[in-house]
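So, here's a batch of structures to check.
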Structure P
């Protein structure tokens, strides 16, 4: 893992993500950073996010037709995600609550270097509104 140079802009982006549990997109992150550094550009925020993803500090959550969302990798807090198909909310799921995949299920000799698991469904708020519930599938 290469370490990105710690500029004020990068430190501000990291701080916004470190303190957020909202899985924000770049536009939201940019707005938050601008509150501290008014001259920071959206391009700088995107370049910083790309570098932090490459360095393993952040992970992306991508949905077709939607803005990429970002999640800060808090030390010792590995987790998966549950995504609501109704409102798009993203929830953290503790990895210890998810059983492991038996090695026999993987191709022979396959070496796992990481796992990303997303549960798709409908949150309690959306499930309580039958007219807003997305079709199954």
Structure Q
């Protein structure tokens, strides 16, 4: 496969999501989506961008991740008030969070059943249920 085909695939992905394919968005999207399904923080992506000689600020990385999430290209996983991971796998599934390692791992959606959800407030509907199973090392 030539180097231009992955670039074209990323370009098509951004255009299909109605995101203008700026140089920085294209570079960040390539880093995100050309490595398969994964969970990444803004800081991790920023480090990858710097290592790949992509000149981009951490604020721009955060903005792009939130734009990709709003466009449906990513899912945000909020593990605590100060830390979020962004998931390139947007299918229905849940997560293990390894607290000491700061690592996230997928749980297939079929392996978690949440019975008897309360009815949503008037005028709303349940969009999805996200389950994060927090793990810690045994002492």
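Bear in mind that the values in this text are calculations on the coordinates, not laboratory data. Predicted model only: the values in this text are computed from it and were never measured. Cβ atoms are built from the backbone, for glycine too; each structure is taken alone.
Structure summary
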{"read-out": "Value 4.2, calculated as distance in nm of label points 7 Å out along Cα→Cβ at positions 19 and 99, assigned to which of P, Q", "value": "P"}
{"read-out": "Identity of the structure behind 2.4 (criterion: distance in nm of label points 7 Å out along Cα→Cβ at positions 11 and 35, calculated), options P, Q", "value": "Q"}
{"read-out": "Structure (P, Q) behind the derived value -8500 of helix-only ellipticity at 222 nm (-39500 (n - 2.57) for each DSSP H run of 4 or more, over all residues; to 500)", "value": "P"}
